[in-house]
Each structure stands twice: as C-alpha cells, then as structure tokens.
1. Identify the structure, out of P, Q, from whose coordinates helix-only ellipticity at 222 nm (-39500 (n - 2.57) for each DSSP H run of 4 or more, over all residues; to 500) was calculated to give -17000.
2. Comparing structures P, Q by FRET efficiency 1/(1 + (r/R0)^6) of positions 199 and 255 (r between Cβ atoms, R0 = 25 Å, to 0.05), which one has the largest value?
3. For which of P, Q does Kirkwood radius over Cα pairs in Å, for residues 7-166 alone, calculated from the coordinates, equal 16.5?
4. Looking at structures P, Q, which one was Cα extents along the principal axes in Å calculated from, given that it came out as 52, 42, 38?
5. A value of 30 was computed for relative contact order in percent (Cα under 8 Å, 6 or more apart); which of P, Q is the source structure?
6. Given 1.5 as the derived value for distance in nm of label points 7 Å out along Cα→Cβ at positions 103 and 119, which of the supplied structures P, Q does it correspond to?
7. If log10 I(q)/I(0) by the Debye sum over Cα atoms at q = 0.11, 0.16, 0.23 Å⁻¹, for residues 271-374 alone comes out at -0.41, -0.80, -1.29 when worked out from the coordinates, which of P, Q was used?
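What follows draws every value from the coordinates through simple rules; no lab data is involved. Because the structure is a prediction, the values reported are computed rather than measured. Cβ atoms are built from the backbone, for glycine too; each structure is taken alone.
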Structure P
Amino acid sequence: MTSRVANTLAIQMLTVAVGWQMYSLTHSAFYLGLVGLVQFMPMIFLTLVVGHVADRYDRKLIISISQMVGAMSVFLLAFGNFHGWISEERILILIFIIGIANSFQGPPMQALLPNIVSDEVFPRAAALVASASQFAVIIGPGLGGIIYSFGPGAVYTITGLLIFTSSVLILFVSVRKDQVKTESKNLKTLFAGISFIRSRPVILGAISLDLFAVLFGGATALLPIYASKILFIGSFGLGVLRSAPAVGALLMSAFLARYPLKKNVGRTMFLAVIFFGVATIIFSLSTSFIVSILALILLGASDVISVVIRSTFVQMETPDTMRGRVSSVNMLFIGTSNQLGEFESGLTASWLGTVPAVFIGGIGTIAVALLWMKLFPELLHIDKLEVRR
C-alpha cells in the first residue's frame with residue numbers, strides 16, 4: 001500500500017506539472033488532449049503481451065522494472081527543464097515512454113492484491129487500498145501545484161524520486177500464494193483474457209461501462225483551461241481542482257471500507273455512474289470556484305463507488321491464473337476511458353469550446369449508463385459481491 005501511495009502521489013504531481021507546462025507552452029486544448037493520447041497508445045499495442053507476461057512471470061519484478069523505467073523518463077523531463085531544451089514534442093515523447101512503463105505495471109499491480117489477502121476480506125481490502133490511494137490523489141495535485149511555483153523541473157525531480165522509491169518498496173511485498181505459470185506460450189493463451197471476458201457477459205458489461213461512461217466524462221483533461229481562463233485561479237488552483245475529486249473519493253472509499261456494500265450492488269453502480277454524469281454537467285456550467293469544487297467532489301465520490309464495485313467484481317470472478325490477462329484487458333478499458341477520454345475532450349473543446357465539450361460529455365455519460373442497463377440486465381441485478389465461479 002505504501003508503494004501504491006508513493007506511485008499514485010507521483011503520478012498526480014506529474015499530471016499537474018505536465019498539464020500546466022503543456023498549456024503554458026502551447027495554449028492549446030488539442031495539445032492537452034495529445035497528452036492523453038500518447039499515454040493511451042501503448043495500452044492498445046501492449047495489452048495482450050502485458051497480460052501474458054503478468055501471468056507467467058514474477059509480478060513484483062515486472063512492477064519494479066516498469067516503475068524504474070518510468071522514473072528514468074521523469075528524471076529526463078527534469079533534466080530537460082533544468083538545461084532549457086524541453087519542448088512540447090519532447091514532453092510528448094517522454095510521456096509516451098512513461099505510458100509504456102505504466103502499461104506494464106498496471107495489470108500486475110491489480111492482479112497482486114488477491115495474492116496478498118483472502119477472498120473473504122478482498123472487498124474490504126480493495127476499498128482500503130482505494131482509500132489510501134485517494135489520500136495521495138488528494139494531496140498530490142495541490143503539492144504539485146505548490147512545487148511548480150519553483151519550476152517544473154522541481155516537480156519532475158521529486159516525482160522521479162517517489163516512483164523510484166515505489167519500485168524498491170514493491171519488492172518487499174509478501175504474497176499469500178504462488179502464481180501458476182504452467183501454460184504454454186501460444187496464441188490461445190495470449191488471447192485467453194479476451195476469450196474469458198467474452199464468455200462472461202457481466203464482466204464485459206462491467207469493464208465496458210467504465211470505457212464508455214468515463215470516455216465521455218473526461219472533464220479533468222480540461223482543468224488547466226478552467227483554472228486559467230474560466231476560474232482564474234492559477235497553478236495552485238489547478239492543483240486544488242485536481243485534488244477535489246479525490247476528496248470525494250477518499251470519503252466514499254473510507255465509508256465503503258467501514259461499511260462494505262452488501263446488496264443491490266449492480267443498481268448502486270449504475271446510479272453512481274449517473275451521478276458522475278450529473279456532477280460533470282454541473283462542473284461544466286459553473287463559473288464559481290466553490291461550486292466547481294463541490295461538483296468535482298461529487299464526481300469523485302460517485303466514481304469511486306463504481307470503481308470499487310467493478311474492480312472487486314472482476315477480480316472475484318476471475319481465477320488467479322487468468323488475473324494478469326484479464327486485468328490487462330481491464331486496464332486497457334480503464335486507460336481508454338481516461339487517456340482517450342482526455343483526447344476526446346481536448347479535441348471536442350478545440351471544435352466546440354471548453355464548456356460545451358464538458359457539458360456534452362456529462363450528457364453522454366448518463367446516456368451510456370441508461371443504455372447499459374438495457375444491454376446488461378444481469379449486471380444491473382447483481383445483488384452481492386461474492387465469488388460465483
């Protein structure tokens with residue numbers, strides 16, 4: 001959990017620094033979208049390979065090496081700023097490399113938790129880990145915004161050190177059981193994660209809901225514009241905006257860790273997605289800093305409900321021998337919704353304007369939730385989070 005917190009804190013600080021610096025260099029919503037796109041591209045091309053690797057080799061070692069590569073890339077961002085050769089193109093190249101590293105570390109990190117705790121306590125453990133991670137998400141953006149006042153190089157240096165620390169700490173984690181690595185290497189095992197998900201419509205519905213709902217609700221990519229042009233609150237204010245969803249997420253995940261959902265989890269998940277869309281709409285129209293903060297807090301609280309339910313459900317429905325490959329596909333969907341959603345928001349904002357882009361995204365999120373209720377009725381009527389395989 002300490003490793004996750006360190007890495008999450010670093011990523012949040014990095015996100016604020018890259019977003020603010022990119023907008024300072026280009027004053028372009030399109031370039032803000034490109035930052036999301038270059039992080040998304042590695043997931044598309046590496047998903048199947050990463051899942052296969054996560055199920056065959058030491059997951060802790062994969063995570064550590066991936067984070068080492070990410071740390072080195074962030075140190076290069078710092079070096080470029082200190083020596084004056086940084087540009088928007090070089091930022092995109094280094095973020096692309098960091099995206100590759102994150103593609104390799106995400107699925108094994110997801111698949112590792114069930115090897116640490118038992119099935120009985122996994123839902124509560126997942127909520128606890130989410131709570132700890134959200135604490136980092138809360139303080140990370142604000143901290144990044146404060147440190148950015150000393151220059152982006154300072155943020156990148158501290159971020160690199162945090163990721164490096166995370167890569168070392170993960171090696172000391174003790175797993176509850178050995179990973180099974182007896183399958184032969186062939187196309188069937190490579191595509192096994194996709195085949196498994198296709199055979200379980202409820203899992204397909206759960207992870208695709210995240211894909212399409214958050215794809216349209218990618219308001220966070222445009223926060224630098226809101227901070228600069230609409231709310232006029234500067235880089236520290238941007239950090240506060242970035243932290244606000246995590247405040248709601250922390251409060252809700254702490255509540256879920258203390259009082260786990262015991263019934264009607266399917267309906268609760270869909271309601272949470274709808275509230276996510278409503279919060280996005282409120283934020284899009286707000287010109288008040290306080291209202292914007294409250295809307296983002298609601299957005300974060302709603303999001304963590306659906307995330308905890310979906311991630312817990314998918315992990316509990318998947319055998320350990322498949323968790324790496326299924327988690328990899330799941331991470332592709334999550335990455336698609338986040339990074340591709342950021343690109344979609346940046347592109348739409350460059351066409352229609354910032355406020356209409358976020359407003360339409362909120363409407364799209366609500367529409368997706370209502371449509372998925374009809375397409376996946378079994379998912380809607382799930383009552384409890386329990387092992388059903």
Structure Q
Amino acid sequence: MRLEWRLAWRNVWRNPRRTGLTVAATSFAVFLVIAATALSVGMWDKIIDDSVGMASGHVTLTGPGYLEERTLEQFTYLDDALVARLSADPGVAGFAPRINAFGLLSEADATRGVMLLGVDPLREASVSTLPERVRSGRFLEAGREWEIVLGKRLAQVLGVGVGDAVLVYSVAYSLESAYEIFRVVGTLGLPDPTLERGLALISLDDAQRFFVYGDRVSEVAIRARDASEAGELARGLGAGLDAERVEAHPWQEVMPDLAQSVVLDQAGMYMMLAILVLVVAFGIFNTILMAVLERKREFGVVLALGLPPRSIFRVVYLESIFLAGVGLLVGLMLAIPAVLYLQANPIPLGDGEEIAAAFEMVGAEPVITAKLQASNPVFSSLMILVVALLAALYPALRASRGKPVDVLRSL
C-alpha cells in the first residue's frame with residue numbers, strides 16, 4: 001500500500017502544467033462554493049435581522065386569528081405569568097408588547113393614512129432596531145404622554161418636524177371615534193421607503209388609552225438568541241401556552257413573502273453551485289483519464305510483471321484524491337480568511353439610486369456581508385471530495401482492466 005501511495009503522488013506531478021490547472025480549477029471552485037454560500041447566508045441573515053428588527057421579531061405571540069384579520073378584535077395579554085415564562089426561557093433574548101392599528105394623521109391640509117404602532121419604550125430596544133433608527137429628535141420615553149415618532153418621509157409628506165403637533169384619528173376598540181393631539185418628538189430613517197412613509201410610533205400606554213384597549217395587546221414580539229432556532233422556539237412556546245388565548249408564530253409565518261424569497265434565492269444558489277461542482281468533476285475526470293491513456297503501456301507492463309489490477313485501480317484513485325486534496329487545501333486557505341474578513345468588515349454599497357432601490361425592495365440596508373458557518377467549509381470539502389472520487393471511477397476501472405498482451409504486442 002505504501003508503494004501505491006508513492007506511485008500515485010509521483011504520477012500526479014509527472015505533468016506539472018496539467019496538474020496545476022486542475023488544482024487551480026478545483027481551488028477556484030472551492031473558493032466560489034464557500035464564498036457564495038457565506039455571502040448568501042450573510043446577506044439573508046442581515047435582511048432577516050433588519051426585517052424582523054422592524055416588524056415581527058423572530059417569534060410573534062398573537063391572539064387566535066390575528067394573522068388572518070390583523071384588527072383590534074384579535075388580541076392577547078402580556079400577563080405576569082407570560083412575562084415570567086419568557087424571562088426564564090434561555091432561547092429568548094428579549095420581548096416587547098405592541099399594539100397595531102390603522103389611523104389617520106393630519107396637520108393643516110395634509111392627511112395621511114398610517115400604521116399606528118404602540119410600543120413599550122423600555123422593552124422595544126431588546127427586540128427591534130427602531131430606537132437606533134432615530135434621525136432627528138429622540139425616541140419615545142416612558143412616562144411621557146401623547147408623544148409620537150414618525151417615519152422621516154411621513155414627516156416630510158405632512159410637512160412637520162420635531163416639536164410640531166399632529167392630529168391622530170382612528171376608531172377605538174369600543175367602536176367609538178378616537179382622536180388626540182400628539183407632539184412629534186422624533187423621526188425615523190428606515191430601509192423600506194413604504195414603511196418610512198406609513199409608520200408612526202406611540203407609547204404602549206398611550207395606545208391602550210387612545211384605543212380604549214385596557215391591558216390588551218395585539219402581539220408580543222420576541223427576539224431569539226439564535227435566528228435559526230425561531231421555528232423551534234415558536235413550537236416550544238406554543239406547546240406551553242393556552243391555544244385559545246395565545247398563538248406562537250415564527251417569522252416565516254408572519255412574513256411569508258420574505259420566507260419565500262429566501263427559498264427562491266437558495267434554490268438559485270444551489271443551481272449555481274451544482275454547475276460549479278460539475279465543472280470540477282469534468283476537470284478531474286479529464287485529467288485522470290488523460291493520464292491513464294498516456295500510461296497505457298506502463299500499466300500493461302506492470303500488470304505483466306505481476307502487479308494486481310486492484311493495485312492499479314487504487315493508484316489511479318489515489319491520484320484523484322491527491323488532486324482534489326491539494327485543490328481543497330488551497331481553496332480553503334483562500335476562502336476562509338476572505339469570508340472572515342468580509343464578515344467582520346461589511347462593504348457599504350453607497351447611496352446609488354439603483355442599488356438603494358434594490359435593497360429597499362427587501363427592506364435591508366445596502367451593504368455586502370458574509371457569514372461563515374462551520375458546516376460551510378466542511379460540506380463544501382466533502383462535496384468536492386465525493387465528486388473527485390466519482391469522476392475517477394471510470395478512469396481507474398479502465399486502467400485496471402487493461403490486458404498486458406495487447407500492450408506487449410504494440411511494443
């Protein structure tokens with residue numbers, strides 16, 4: 001067996017140019033597979049974090065039927081028992097109650113329909129990035145009444161700024177007209193222009209008074225410690241709650257359009273990776289087959305001298321392993337540092353209108369980032385290695401099934 005290893009390694013470098021090209025192609029493919037996977041994971045994690053950070057959270061607790069109707073009629077409660085349950089769950093990084101409703105904002109002759117979001121100023125920062133997105137003024141503060149924070153574009157449409165007053169009109173839970181004067185204390189800059197034109201924040205206490213809602217809430221947004229565990233966290237919470245009062249939904253159910261976009265993008269990425277792997281397979285197959293055909297006489301002679309066919313098979317197979325192994329090593333050495341650097345230093349794409357519009361469609365900030373998961377290089381390496389072994393199967397069988405008499409006749 002030791003002799004077979006030595007023969008295989010020596011044969012690999014018989015033609016350095018061909019070996020170098022094959023190793024380079026394999027390294028490039030490994031680099032692209034790891035980089036493409038890391039970029040896809042990193043970009044979608046950023047998009048999901050931005051989206052759930054402004055909307056549902058990784059998990060949302062609602063009243064029964066809320067996702068279908070989304071009105072004040074479907075409500076739940078954040079009582080002491082639920083607070084204790086969420087605080088004790090190790091998978092919960094933070095939670096915040098909210099009230100969602102429709103309202104009209106008016107100032108002078110300007111009127112705009114908006115989504116009124118009642119938030120807890122103290123808890124909201126543990127779930128969303130909304131407090132960090134204040135562009136002028138300040139965020140809501142606990143204990144202050146009848147304050148409102150507007151999306152920056154909404155404030156421009158209404159022609160108001162920090163310190164101005166706006167009239168908020170809606171229909172209360174009791175079906176009575178609800179209206180009140182709110183003081184603008186801040187404006188928000190959001191990745192989604194539609195949301196920036198149609199979002200207004202008020203405190204949870206003001207929302208409960210304004211809508212005559214008592215201690216009811218529309219939802220409890222939960223931020224998970226690990227975004228990939230949102231489904232498991234939702235199932236775990238749902239199993240211990242009264243289904244007639246509370247339902248637990250992962251973000252995939254609350255934002256199905258975003259979840260579908262992730263699936264479609266991953267499908268496209270896997271198709272691209274399949275093409276790359278196929279190119280690598282043909283490269284290794286061509287290299288090994290050419291090496292076998294060039295050494296047809298050599299194999300015939302060693303078979304005539306008594307070397308068993310299985311040894312020839314193993315030598316050729318080991319050559320493919322060496323080629324793939326060197327390519328994998330070089331590809332990993334190039335890909336992992338590059339991905340880790342990009343993960344630590346996201347690249348902003350600037351303020352170009354076309355770029356900004358593309359990212360605004362999914363509600364994300366225009367940056368390129370990556371995320372290296374341990375499974376990424378491991379899976380990529382195993383995939384390339386398996387492809388190399390399959391590609392070498394036919395050349396190895398052909399080399400081991402040669403007939404020494406045919407070779408000797410040609411000498």
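1. Clearly, the read-out refers to Q.
2. Values: P: 0.15; Q: 0.95.
Comparing P, Q by FRET efficiency 1/(1 + (r/R0)^6) of positions 199 and 255 (r between Cβ atoms, R0 = 25 Å, to 0.05), the maximum is at Q.
3. Numbers: P: 16.5; Q: 20.6.
That value comes from structure P.
4. Working: P: 52, 42, 38; Q: 104, 47, 28.
Matching structure: P.
5. Working: P: 30; Q: 26.
Going through each structure in turn, the value belongs to P.
6. Q
7. Values: P: -0.41, -0.80, -1.29; Q: -0.61, -0.89, -1.19.
Source structure: P.
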